[in-house]
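*Asks:* Next up: the structures, one after another.
What follows draws every value from the coordinates through simple rules; no lab data is involved. All values reported here derive from a predicted model rather than from experimental measurement. Cβ atoms are built from the backbone, for glycine too; each structure is taken alone.
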Structure 1
Amino acid sequence: MNARDAIKLSIDGGKMITAGYLGDLSDQDMLQRPHPECNHIKWQVGHLISAEHQMISGVCPGSMPELPDGFADRYTKETSASDDATAFDSKEDLLRLFEEQRAGTLQALAGLSDDDLDARAPEEMQAYAPTVGDVFSLQGGHWVMHAGQWAVIRRQLGRPPLF
């Protein structure tokens, strides 16, 4: 196993957990918050898609599929408090965009050498991902971090634990 394979394994693990937690949730379920001051799942998924696009584009310019016009603007800190279902994309659209962005991430990863992975990430990412390899490694973990809240929401909705 090489570094790219190990990073891909981590990214794929995050996807497996994400798919499990979101699989049987409806659009309405995805507007539930684990606590009044926490973000709902729809906002979180949009944020995660936008963040992945931004981070991978930052280390591999031109490698990611374009997001729809206005997508990132729907998932900012300012929009996180909204419970207006019409302000966010449908679950179906979010999952389609996730798959498109993830394919771009994995294709970009596959084209990198070990030296590329060791290169410094852009200055604005240094605090949380000092190297290109760190930026890619973060993609699975970022989704899993948010999925911790989804486990709570699933229990609130009467769903059994999955993992």
Structure 2
Amino acid sequence: MKKIILALCLTMFLFGCGKTVEISSESLTEAAGTVETFGQVRVYDEATDPNTLLGRPNQYLGKLEFSDTRVEQITPNDYLGGDIEYFATSEDTEARFEYLLKFTDASLGAFGLNQYVYKYDTVILRIDYELTQAEAEEYRDVMSEYLGEEPQQSY
């Protein structure tokens, strides 16, 4: 019995027991794009990131914004649907998530964060409140399937 347990542990150590996926703007776009109403996408770089955080120490490595065809797009420069940010470490992801939580206070009104937010190990998925919770969960579900994990936290 000990030999079987030892062999199982060694196999898990050598080959891993979780799903390994590529995390890049392209792969995350492809995953989110499996939602039928996924619209246009904008992938940011250091020069175009509206938050000027991309690539800075302890910040996200990549960010993309997308529209959803169920939502009327008010301006051509600001997509309503959601965005995805990905990070080098779970600690960086957690720090960003905690920062975003500060903007969920209803007293902030128009300055508050009006999104469903799902935190994975190294990915944050944000879906605009213009979509219903059920519609937001469509994106959550495809991202969970792609990443091979459920969101660790959400609001």
Structure 3
Amino acid sequence: MTIYFEEEGELKLDLECETLAETVVEGVLDYEKCPYEAEVNLLLTMNKEIQEMNAEFRHIDRATDVLSFPMIDYEKAGEFAFLEEDDSYFNCDTGELMLGDIVISKEKVIAQAEEYGHTIKREYAFLIAHSMLHLLGYDHMEEQERLEMERKQKEILEQLGITR
């Protein structure tokens, strides 16, 4: 597994951000029984920059906590069999499945941890798990989808020992 990790902005989270990201990404891939080694791009940024991206890509002109940019359009979330039919899903140099990009606002991580009454570590891990599920085809537009994502996020974080 490869995480291309980038951080911008003066604010730093009091965490080993890259190491924790690797743990959570690997935890999600194991939980979902992904049969491939995978790569993910992760950018930690500030509210101003994530607001600009949110406006550009989602036409919502406000800061958000996390943005997910999947590289794969799944017919059914978490089902990987169809990927064998198309080499373009895989990095030709490494053979890893290219899942997509995650962008997280560090300011939102801190604010939401305080708002929800848990640690910065838990909030950061939650946002990565949430975004990884999006990169694997899950969504929360319908109530049933939302409930499934919430259950999966909770179970993944519990398996990793990252609880409220």
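*Asks:* For distance in nm of label points 7 Å out along Cα→Cβ at positions 22 and 86, which of 1, 2, 3 scores largest?
*Replies:* Between 1, 2, 3, the highest calculated value is found for 3.
*Asks:* While we're here: To which of 1, 2, 3 does the computed value 1.2 (distance in nm of label points 7 Å out along Cα→Cβ at positions 78 and 126) belong? It would help to have the intermediate numbers written out before the result.
*Replies:* Values: 1: 2.9; 2: 1.2; 3: 2.0.
Attributed to the structure labelled 2.
*Asks:* Rank structures 1, 2, 3 by Rg/Rh (Cα atoms, Kirkwood Rh) and report only the one at the top, that is, the highest.
*Replies:* Details: 1: 0.97; 2: 1.05; 3: 0.95.
Max of Rg/Rh (Cα atoms, Kirkwood Rh): 2.
*Asks:* Comparing relative contact order in percent (Cα under 8 Å, 6 or more apart) across 1, 2, 3, which structure shows the greatest value? Walk me through the numbers on the way to the answer.
*Replies:* Values: 1: 36; 2: 20; 3: 28.
Result for relative contact order in percent (Cα under 8 Å, 6 or more apart) over 1, 2, 3: largest is 1.
*Asks:* When helix-only ellipticity at 222 nm (-39500 (n - 2.57) for each DSSP H run of 4 or more, over all residues; to 500) is calculated, the result is -10000; to which of the structures 1, 2, 3 does this value belong? Before the final figure, lay out the partial values.
*Replies:* Values: 1: -18500; 2: -10000; 3: -14000.
Only structure 2 yields this read-out.
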